[in-house]
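K.L.:
Scrolling down, you'll hit the structures one after another.
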Structure P
Amino acid sequence: MNSNDNNWKTVTYLTGATLGLVVGLAAAHFYTRAAEENGEAGVPARIETGDAFKIGLAAVALVRQISALGAKKPEDSR
């Protein structure tokens, strides 16, 4: 393996980690802001099991879609 083989992987991991961090922080910010605006005495409402399950399934679907992008075969140029 040469360094170019590992370089694109490193860039991909760092990009994915950075995007995950940014999206996670944004989600936490919006959740806490909504909880402060709508909650009682700053205590957020309990997350229901069904809602957590829906979010988990959406996260799995997103990961599957992203991984499918890496599995695409190049189209033939005619």
Structure Q
Amino acid sequence: MAEFDRQSVNMKLKNRLKELRARDGLNQTELAKLAGISRQTISLLERDEYTPSIIIALKISQIFHEPVESVFRLEEEES
């Protein structure tokens, strides 16, 4: 198995929240209420400015009936 060098790879958490909200006809306020978080947190998540706890990520994934790895994914940051 290849060894992972943490110092040479910068990763960023990306998500499909905006796309999934549109698919399900939800606005940020509605999604926030369902997830038990603020609308501002949803906005930050959609702009990739906030990394959710695993509990929030799982709640949001369940709301959309999607696997967590389908809603949130790690991508390599460009240097």
Structure R
Amino acid sequence: MSKAVGGSVVRHAVTRRLRHVVGPRLAHLPAGSRLVVRALPASATASSQALAADLDVALERALRTARAASTPTAESVPS
């Protein structure tokens, strides 16, 4: 986590809050998925509820993108 988030105590607090928020959502990811969460400076003052809401939006976007990438298009289907 970047020092831009805050001092050591703040960064560790954000890490603990993010770990608590991410845990229950891991079961909803496809098997073999990898998840990287990048904390921006605003996460230092964000509530756990705000972090959870932002994470939900990001996960939904990532899953939607992954589904679209795995769906064959007419161009990629052999004739």
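Coordinate-derived values only; no laboratory data. Just so it is clear, the model here is predicted, and its values are computed rather than measured.
K.L.:
One of P, Q, R was used to compute helix-only ellipticity at 222 nm (-39500 (n - 2.57) for each DSSP H run of 4 or more, over all residues; to 500), and the result was -12500. Which label is that? Numbers along the way, then the final one.
P.N.:
Details: P: -27000; Q: -12500; R: -16500.
Computed on structure Q.
K.L.:
P, Q, R: which one has Rg and Dmax of the Cα atoms in Å, as calculated, at 19.0, 65? Mind showing how you got there, number by number?
P.N.:
On the way: P: 19.0, 65; Q: 13.9, 44; R: 16.4, 59.
The structure behind it is P.
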